[in-house]
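Just so it is clear, none of the values below were taken in a lab; they were calculated from the coordinates. Since this is a predicted model, take the numbers as computed values, not measurements. Cβ atoms are built from the backbone, for glycine too; each structure is taken alone.
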Structure I
Amino acid sequence: MSEQLPVILLVGGLGTRMGPEAEGRPKALVEVGGRPIVWHIMKLYAHYGHTQFVFPLGYRGDWFRRYFLDYEALTHDVTFTLGQADQRTYHHPNREAEWQVTLFDAGVPTNKGARVRLGGERVAGDRLFATYGDGIGDVDIEALLKFHRAHGKLATLTGYQPLSQYGLVEAEGDAVTGLREKPRLTNWVNAGFFVFERGALDYLQGDDTVDLEKDALPRLAADGQLMMYRHTGFWASMDTFKEAQTLNDLWDQGAPWKVWDADKRR
């Protein structure tokens, strides 16, 4: 088992593209397979031994507080006497019992860079993970961390080559020479799943407007301190309710990101 690191989960966004189907809940709490997508992300990290989770809350942070404070009652069979609800007996403990969850209010308008910095101030150690709360994949967290340690730079992001959402037409002049139905793109996108040395937090100093993608990552890259781990398995983000439905369909088909059942380590 590799070193255990804290995981900062970026869940404070408004999630306005989810539409009314999300019933007002934060995007990270929209369910896939009956559990919030952020639960799936936490299960992935926990599978590799990383069970300390930090939530810099923003939009509807009270939803996250209720979910995790009531987690045992929501996910266990339970016996209690009415009028003595605090004296509960939970049946069949689950593997999430060891998770440590820290919730704090980072402010609704606070950008992701400032959220990472504020989360980093609440954990010990020289290294930490950070990830978006709306993207899931079968990322090999152990290999990601090994890659990060080997290159010795301050930061690593996980890159992914997604499939085109459209079929591509190949042409010479006006003559169509071929059609490719939703091929894999040659460019890499930022899939999150970051590893940061504590020194990377120096790039996140300032007020709450400091942004991760617009401010910190470009500066780290310019200084030669940002590397990319190439993930070639499955990954998908969930920006819209349609994408949530797609992930639910994939869950019903076996969920390619569900590594915690494929390997009984955790």
Structure II
Amino acid sequence: MTTAATYSKLRYGVQDGIALVQLNDPPANTYSYDMMRELDDAVLTARMDRAVHVIVLRGAGDSFFCAGADIKMLAAADPEWKYYFCLHANETLCRLEQTPKLVIAALNGHTVGGGLEVALAADIRVARKGAGKIGLPEVSLGVLPGTGGTQRLARLIGKPKAIELMAEGRLLTFEEAAAIGLINHVWERPDFDQAILDYARQFTPPHKASRAVGRIKRAVQSGLESGFAEGLALERELQQLLFESEDAREGLQAYTGKRKPEFKGK
């Protein structure tokens, strides 16, 4: 894996069109202001790198994807600082969510509180079977999930179930989370890390037209937050951009020529 950037709270590398971003603050990979700044930079780096087609998020180690924000940091801060910290974290996760490249969260361990809020900003969530629990237990601290959790969870699994889970503060197994649509896949694989990379690779050239994948994501993410007519207009605009791409020409020519397309991500 070739390293593209150096951070103190993250590990970042690019391999075969995949940017692997690891939250790296043991033992629980809790995030701080510094980590969020680095994550913001890593997202921008991956977005602007034409060699990157998919972003994979993972927690360093085997026990935690992320246990959320550093509670000691928040307890010591004044209310105004806490407000701006949450605002910055929200901006970072919105940038991740809106980046026109597929984002896969590899849940290799406990994914709780703000850690789940980070994972909710990804497009696909894949968990390692038996590796931990998942949920938003902020109510036990007298607060709410303030980094997009109330909004993204409700949009993903529906209002009644989202309110129930957050009000109870209950943690779920990964299997329970998959049953309600919170997680896409739960894998019992000793080679989980390699399996994630293999899974991500299917969305990169030459296997997939990664520009089309990214624009599918943008159409869904942006379209669902606007009216139906506006969503259709965005869909048409993105489709026109794809019609002008090399991959669209390759895909159409391969279909008519009855051969497998070889996409380039262009």
Structure III
Amino acid sequence: MRLRYLLTTLISVGIAGAQSLPNYTCVHTATPPVIDGMDDDEAWERVPISRLIDVSDLTGQIEHSQPTQFCMTWDQHGLYVLVVATDDDVWSVLEDHDAHLWNDEVIELFADPDGDERNYLEIEINPLNTVLDLLKPSTGEAADWDWNAEIETAVHVEGTLNDSGDEDRYWRVEMALPWSVFQPSQLDVIGDRSVPPEPGDKWRLNIYRYERLRTDGQETQIEYSAWSPTGEINFHRPDRFGIVTFAADRTAVPEITWGMVKVAPK
């Protein structure tokens, strides 16, 4: 994938004003992607792309030096997410399930389908494909760390993981989340939303990234990014989760799609 063209041709989905929430149209796929960390499945060829921006800036105008893009699709079995994180030094050290992955480089997905700002789930994946999954009863309350999401994930690194001596290009996360993930017995995460969704249904979620910049192997700066900025370095803001609308087919896809970006000429 030529990520340099993602920066110039990707679409900006729905950040129109300082306080508005982004919108994403999640189109249905007839064939689910194979979860292998790649992006060559037909399911990814005609989906809209969105980007992550600075988490603290509500204007949506600040991008980081290491941009991030994502796309999603769905079928009767689950939700599928693909994230590509530009990164010239991909590194990660945490290998244990439910390790504190926010201390690594990491991609995070938070979901509160009914948007009641309570009972949301959090899933994190680092470049080693280590997974953290937990449930939050509400902001400020203790998380449920015993919950284990039955998800499938894969990571591909375009470069050399944990080698600061060379220059990497990006790392890619692909995940499949069965609809059962959104129906944990401990909490009513799904609320009044249908599972699977009905076309036209709207869910609330957000995608975040920690990018830990290093010089000569030493961390120098952290770039915090989000699909829907929160106005502060705080990812636990369900009131700022973006809006995902499930579409029945691909007729509503915007002009620029993941597949079109991948084949952009040099």
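Comparing structures I, II, III by distance in nm of label points 7 Å out along Cα→Cβ at positions 99 and 155, which one has the largest value?
Comparing I, II, III by distance in nm of label points 7 Å out along Cα→Cβ at positions 99 and 155, the maximum is at I.
Suppose helix-only ellipticity at 222 nm (-39500 (n - 2.57) for each DSSP H run of 4 or more, over all residues; to 500) works out to -1000; of I, II, III, which structure was it derived from?
III
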